[in-house]
Structure formats: C-alpha cells, structure tokens
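Structures given as structure tokens follow.
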Structure 1
Amino acid sequence: MQQGWIKNIFKGDRVIWALVVVFMIYSLLGVYSSSVSVAYLKHGGNTAYFLRSQLFMLFLSLIIIIIVTHLPYRIYYSLAGLMLLFSIGLLILTFAIGARVNEAVRTIEIPGTGFRLQTSDVAKVALVVYLARTLSRYQDELKNFMTVTKYLMLPVAIVCALIMPENLSTAVMVFGISMLIMFIGRVPFKFLLTYLGIAVVGVILFAMVLSMFTEKNRVEVWKNRIEAYFSGKVDEDADYQSNQAKIAISTGGLFGKAPGKSTQRNMLPQSNSDFIFAIIIEEYGLLFGAIPLILAYMVLLFRGIIIIRKCETAFPAYLVIGLIIMITIQAIINMLVAVGLFPVTGQTLPMVSWGRTSVIVISFSIGAILSVSRVVNARIRKEELPEEEKTDEGEKIYEPATA
C-alpha cells in the first residue's frame with residue numbers, strides 16, 4: 001500500500017529520481033560546510049543560516065519537480081510563446097528596477113519578501129522551451145534561412161542582447177546552448193556559422209560603443225578576465241578566486257580532508273555557490289567528491305538520451321534535448337571554472353550550489369524531463385499489455401504532441 005502511494009507520486013525515470021537525491025545530499029553537505037564561516041560573520045553567529053535556506057529551497061524544489069512531473073508536457077507547447085514574452089519582459093524590467101549585486105544589475109527584488117529573482121535564469125529555460133516548440137513546428141522549413149532567422153534566431157538574439165550588458169558569460173552560454181539545440185534540430189550548419197559570425201561582430205561593436213560613451217561599464221571586467229585567462233595577466237578578482245579554488249582542489253587530494261575540514265572556505269568568495277565544487281573536492285577528495293558528481297551529470301545526460309529515443313513525436317524529444325543540454329553544459333562550465341580550465345563566469349552547479357532562482361529553474365527543468373519520461377513509459381507499458389488489459393485510463397495517458 002505504502003509502496004504504491006510512493007510510486008504514484010514519484011513517477012517517471014527512476015534513475016533521474018535517484019540522481020535528484022544524490023544532488024540534494026551533496027548540496028546540503030557542501031552548502032553547510034562551505035558557508036559556516038560566512039553565516040557566522042554575517043548572520044549573527046547563526047552557522048546554520050545557509051543550510052536552513054538551502055534545505056527549504058530543496059524541499060520547495062522537490063514539490064516543484066513532483067508537480068511538474070504530473071503535468072502533461074503538452075501544455076508547454078501551447079505556453080512556449082507566452083513564457084518567452086514573459087521572460088523578455090522580466091529582462092527589460094531588470095534594467096529599470098533591478099537590484100545591483102557585485103557591481104552588476106541581474107536580479108529583481110520581489111517587494112516584501114527579500115527574494116531576488118535572477119531573470120536570466122528564467123529567460124534561459126523559457127528560451128529552451130520555445131526553441132523545442134519552434135523546431136518541432138517548422139521541421140519541414142528549416143532549410144529556409146528567413147524562416148529560421150525569424151522564428152528561431154531572432155528570439156535567441158533578443159534574449160542574449162538583453163542579458164549581455166550585465167552578464168556576458170550567461171549570454172554566451174545561452175547563445176551556445178541555443179546553437180547546439182538548433183544543430184541537433186537539423187538547422188543547416190552554414191546558417192549557424194552565419195549567426196555565429198554576426199554575433200561575434202555584434203558583441204565587439206557593442207563593447208566598443210559602451211566603452212566610448214560610458215565610463216563605468218562591464219566591458220573592462222570582460223576584457224580583464226579574458227586577457228588574464230589567455231595571456232597570463234593578473235586580474236585580482238578573477239585570479240584570486242581561481243587560485244583559492246585550485247588550492248582547495250590540490251589539498252583535497254584523492255580522499256579529501258574529511259567533511260567540515262575545509263580551510264579554503266574562509267578565503268574563497270562564493271564558496272557556497274560558484275565554487276562549491278572546489279570545496280566538495282577539498283573535503284571529499286577526487287574519489288568521493290569530484291568523480292561521483294561528474295558521473296551523476298553524465299548519467300543524467302545518458303538517461304535523457306534514452307528518454308529521447310522513446311519519444312514518437314518531435315516536441316517532447318526537443319524539449320528533453322534542450323533541458324538536458326542546458327543542465328549539463330552549465331554543470332561542465334562550473335566545474336571547469338573551479339579547476340581553472342575556463343574563465344570565471346559566475347555559473348552555479350545545478351541542484352548543488354546554494355541558490356534560489358537557479359534551484360527553482362533547474363527543478364522545473366528536471367520535472368519537465370520526468371513528465372516526458374512518465375508519458376513515454378506509460379505508452380510503452382500500455383503497448384506491452386494484452387489487449388484486454390488496456391484500460392481507458394491507460395489510453396488517456398499518452399496523447400502525441402502537435403508537431
């Protein structure tokens with residue numbers, strides 16, 4: 001009885017549900033250990049401040065995943081356009097009333113709650129859903145450059161242009177994810193090369209204009225970090241963070257210093273978010289920290305591919321492709337930054353780093369993937385049943401998406 005109740009709630013791919021548990025365990029352990037010192041200094045000696053915050057967000061994320069899993073994924077086909085317009089509106093609103101954090105305006109503070117919404121995270125997932133819908137709708141017209149430009153590339157350009165002034169790394173990541181989704185969606189490679197060339201020219205021109213007409217801007221930050229990475233010049237902020245992360249990783253070794261024994265958490269800024277991977281390695285080592293997390297994201301990718309192969313229509317396949325790519329690329333970028341193989345970008349480790357908007361967005365994404373998995377698994381089970389055992393309820397479970 002109890003097992004049936006649990007089974008009815010946690011539907012979809014069981015391996016992905018197991019991975020969610022793994023990510024949550026690493027998140028609670030990593031966030032608590034990495035933020036003890038900061039919490040003590042900034043929150044009146046309450047060393048559990050960030051742990052309680054993350055525990056609440058993970059509980060909320062679990063509810064979100066369960067709800068989204070039980071929703072029919074077809075609703076995103078209908079809502080994709082509205083989701084994109086809403087996210088673009090939020091990005092525009094950020095310029096008008098956005099909160100300035102770390103010398104950049106990237107969030108909107110919801111009055112009376114203290115909650116800051118990272119609008120670029122919302123736009124990122126909305127764009128992925130929109131691309132999935134549009135690729136499925138225009139499958140037979142993807143050889144037409146004007147059609148692809150109007151319905152696919154223009155929305156990508158608008159979203160990236162609105163994110164870029166305050167967050168170049170996220171804009172580049174969103175652009176790259178979009179290009180990869182379109183490539184998988186069979187948009188001609190020559191079209192993508194054309195868009196890439198236009199984007200590079202556009203970014204250079206934007207940086208030149210911004211430098212000419214404003215004294216304080218993000219261009220100098222971009223320039224310093226890129227030059228520091230490729231030429232070895234010193235960027236005090238980026239180099240300090242990167243060096244502290246490298247120390248944490250190197251001292252962690254194979255087995256780590258043991259839980260709660262990190263020393264670099266006291267020196268490393270953003271230790272519970274952008275650089276939590278380094279702290280996890282410092283405490284749990286390569287064997288119990290780095291390798292299990294890397295494998296978890298790779299397994300998530302492969303499970304997504306398995307779900308895609310079971311899809312009979314285009315939209316759910318593109319939806320899973322887009323969301324899986326978004327999650328895994330963000331994870332790879334975060335880990336590469338931590339080990340010093342990529343310039344500092346400010347990307348969190350999905351479902352592990354301390355956060356609010358990022359946790360909600362990733363939870364929605366995992367829920368949508370599980371929703372597709374729930375439906376395709378139900379269809380496969382229905383096909384395997386004898387004809388007399390196929391109930392009306394089973395027939396209602398699977399309804400092909402319009403593509």
Structure 2
Amino acid sequence: MIRHAAQAVEERTAPVEAGAGDDHIAPAPRVSVQAFCETVETAAAVQSAGEDRRLAKTHLKIQMGGAAAAFEAYKGAPTPNVIIIECDRRAEEVLKSLDQLAEVCDAGTHVIVIGRINDVGFYRELTRRGVSEYLIAPVAVIDVVRAVCGLYVTPDAKPVGRIIAVVGAKGGVGASTVAHNIGWSIARDLSLDSVVTDLDLAFGTAGLDYNQDPPQGIADAVFSPERVDSNFVDRLLSKCTDRLSLLAAPATLDRVYDFGAEAFDAILDSLRGSIPCVVLDIPHQWSGWTRRLLIAADDILVVAAPDLANLRNAKNIVDLLRAQRPNDRRPYYCLNQVGVPKRPEITPADFGKALEDAPLAVIPFEPQLFGTAANNGQMIAEIAAGHKITETFRQMAQALTGRAETKRARGGLLSPLLARLTGRAG
C-alpha cells in the first residue's frame with residue numbers, strides 16, 4: 001500500500017540544522033527510482049535531476065504514461081524504492097488512480113506525486129493516502145532532487161554532514177593553510193564538530209600545521225576499504241581540539257598513492273554519517289578521484305594567487321564545476337598571498353571580471369604571521385586572535401557552512417577595489 005510510505009510530510013520538510021539562507025540537501029542513498037510522466041517537460045526535469053550529484057547513487061528509470069502506466073508495470077513486478085507519478089488530471093481522477101496503484105504497491109515504497117492542483121483539501125487527501133511528497137507542476141530540477149533526497153531524512157536521524165572541498169588553482173598558493181585555518185574556525189567559532197581530511201598522502205602538511213603526529217590516518221582507510229565503517233574511521237581520527245579532529249596523511253614516500261575514482265567514497269560516506277562538517281584538503285592534481293571529490297562536495301573553495309596561471313586555472317576549475325553542478329551554488333574562490341613586494345599582480349577586480357564573480361576573500365601576503373604559525377604548528381587565530389586575517393577565516397567558515405551571508409573580502413588588503421565589483425552571480 002502507499003499509505004505507509006510517509007508518516008508526516010511536515011516533519012520531513014523541516015530544515016536539518018541549517019543556517020539562515022542555507023540550502024544544503026543531503027545526498028540520497030543507493031535506491032531505485034522510477035518515474036511515470038505525462039509531459040515531456042516533467043520527464044526532462046526528472047532526467048536532469050537524475051544527473052545531479054546528490055542522486056548519483058540512485059538508479060533512475062523514466063517512462064511516459066502517468067499513473068495508468070505505473071499500475072500496469074507493477075501488476076506483476078515488485079515496486080522500486082521510490083515512484084514518481086505525474087497526474088495531469090482532475091482531483092477525483094488523480095485520487096482514483098492512486099487508490100488503484102496502492103493495490104500493487106509494495107511495502108516500503110515511497111510515492112511522489114507531481115500535479116497541477118493547488119488546493120489544501122487535495123493535498124490533505126494525498127497525505128491521508130500516504131503520499132510522501134506532492135510537487136506542483138511545472139517542477140524545477142532542484143525540486144525533484146530535494147523531494148527524493150528528503151525522503152531519507154527523518155526527524156530523529158543525525159544531520160548528514162556537509163563536505164567542504166578546498167583546492168589550489170596552482171601548487172604553492174597556500175590552499176592547505178587556508179583549508180586548515182577554515183577547519184579550525186568552523187570548530188572553534190561556529191561550534192561544529194569537524195574533521196579536516198588531508199588528501200595529499202605523500203606530502204600533506206595538516207599534521208605539521210596542527211602539531212599532530214598520529215600513527216594512523218587516511219592511508220589506513222583507503223588501502224583497507226573492506227574495513228571502513230564509522231568505528232574504524234573514528235579510530236583513525238586524531239583529536240586536535242574538543243570539536244576538531246584530523247584524518248592525517250602519512251606524508252611518506254614508501255609507496256605510490258595511485259587510486260581509482262571511487263577510492264574515497266566509503267570513507268566520506270562514513271564521515272558524513274557522524275561528523276557535521278568535513279573539510280577536504282585536496283592536493284593540486286587532476287585525476288579521477290580529485291575530480292569526483294570536487295564534484296560531489298557540498299561547497300567548494302578554490303584558492304588562487306594573483307597571477308595569470310592562477311587566473312587561467314581557477315577559471316577552468318570554476319567553469320567545469322559549474323557545468324557539472326548546475327543545481328548547486330557556484331564554487332567560491334579566494335585570493336591568497338596578495339601584495340608581495342615588487343611582484344606584478346592581477347588585481348582582484350580583473351579576477352572578478354574573468355570569473356564573473358567577486359572573491360570570497362582577499363588574504364594579504366603576511367610572511368611573518370603565516371611563517372610563525374607554520375613553524376609553531378599553530379593556527380593564525382592561536383597566535384593573532386585579533387588580526388584581520390583571523391576574522392577573514394571566520395567569515396569564510398560562515399559562508400562555506402551556510403551559516404551566514406559573508407561580505408566578500410571584508411578587511412582584505414585590496415577591499416576598496418572589491419567594492420566596485422558586482423555581487424556574486426548565481
């Protein structure tokens with residue numbers, strides 16, 4: 001029957017530990033989804049939703065014919081985990097079709113209905129029959145994504161962790177330092193339990209930056225995928241503060257770190273299930289697994305220095321990710337090491353024009369400050385709590401976690417130039 005598919009739509013649609021203006025959607029698990037559409041517009045929207053990163057694990061099949069086709073299909077076959085039905089008819093006909101479908105619907109199946117009737121009484125009749133979600137046509141791609149993913153977020157479940165990926169547009173631009181300080185700020189200033197994951201297995205610096213030397217780390221997990229579960233990963237974490245843990249890289253050259261595209265999937269799935277925020281320190285390289293991690297992340301920060309090679313690379317990364325993630329916020333970027341004496345630099349304004357977006361932050365070149373922190377195994381906030389750069393990292397942490405609207409480049413060295421840039425493009 002359809003009735004057991006959902007108990008209370010209102011509870012499922014409540015926000016899950018989201019900040020003001022947050023639009024975080026937890027990815028759906030590995031489930032089967034079958035849609036029966038009546039219009040090509042809805043079929044196209046559902047097809048595009050199936051290509052969204054948050055539905056990457058689902059198996060989606062689409063056919064035309066609406067509720068009648070669904071009834072015929074399941075007369076002699078088991079129903080999938082999720083059925084999407086488009087009913088472009090009168091209310092009485094829709095309810096009759098759903099009652100008919102209930103006769104062949106297996107226990108545990110969720111039903112999402114797409115229709116054009118905007119009426120509270122009709123909506124109540126759908127929920128009384130156990131329909132999981134009702135979407136009013138025409139539907140947007142993100143509406144379908146949110147509806148399917150929302151089926152697997154229950155009121156008593158832990159919030160699914162947010163993945164933040166930080167990558168350098170070029171080697172040596174300080175992306176790891178930025179990632180580690182943002183992770184620290186998320187844990188300290190936003191009071192979110194967080195894990196910084198150092199994915200540069202050969203040369204990672206997170207252990208040095210946090211003054212940690214754990215005997216185990218991410219290599220133990222990636223080379224033993226059959227052992228990965230929440231308990232195993234938890235034993236690999238090194239505690240930096242009450243709220244911040246480190247999944248360290250071995251930073252040794254005794255083996256070659258070549259991985260398949262899906263090598264880190266099990267690790268991140270485990271972290272998502274138990275940690276509210278995971279910061280990925282992604283090395284500057286282009287491979288199947290780095291590309292996959294960037295596309296799958298909830299939010300992305302590209303760190304660039306103000307020169308031509310960084311501009312080209314940052315634009316290439318941002319353009320690719322925008323194309324691959326059409327239903328997500330566009331990647332953020334920040335400019336680091338700005339204001340090196342006697343070095344010709346591309347201005348933040350010119351960067352903004354090329355990338356069609358203002359930088360999230362402009363971090364000035366402060367070799368004494370950053371060098372002292374690195375050599376001491378400390379974060380900037382630990383040695384200069386009142387410094388403007390400490391506040392910049394806090395604002396970046398807020399933006400990347402969806403906790404607040406952060407003014408871009410506030411307090412940056414070249415912030416007067418940024419004031420003339422247009423707002424962030426959607």
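Please treat every number below as a calculation from the coordinates, not as lab data. In this text the structure is predicted, and so the values were computed from the model without any measurement. Cβ atoms are built from the backbone, for glycine too; each structure is taken alone.
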Quiz item: If helix-only ellipticity at 222 nm (-39500 (n - 2.57) for each DSSP H run of 4 or more, over all residues; to 500) is computed to be -10500, which of 1, 2 is the source?
Solution: 2
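Have a look at 1, 2 and say which one yields 0.95 for FRET efficiency 1/(1 + (r/R0)^6) of positions 204 and 260 (r between Cβ atoms, R0 = 35 Å, to 0.05), as calculated. All intermediate terms of the calculation are to be shown ahead of the outcome.
Numbers: 1: 0.15; 2: 0.95.
This figure was derived from 2.
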Quiz item: So distance in nm of label points 7 Å out along Cα→Cβ at positions 268 and 348, computed for just one structure, reads 2.9; which one of 1, 2 is that?
Solution: 2
Quiz item: Who wins on relative contact order in percent (Cα under 8 Å, 6 or more apart) among 1, 2, i.e. which is largest?
Solution: 1
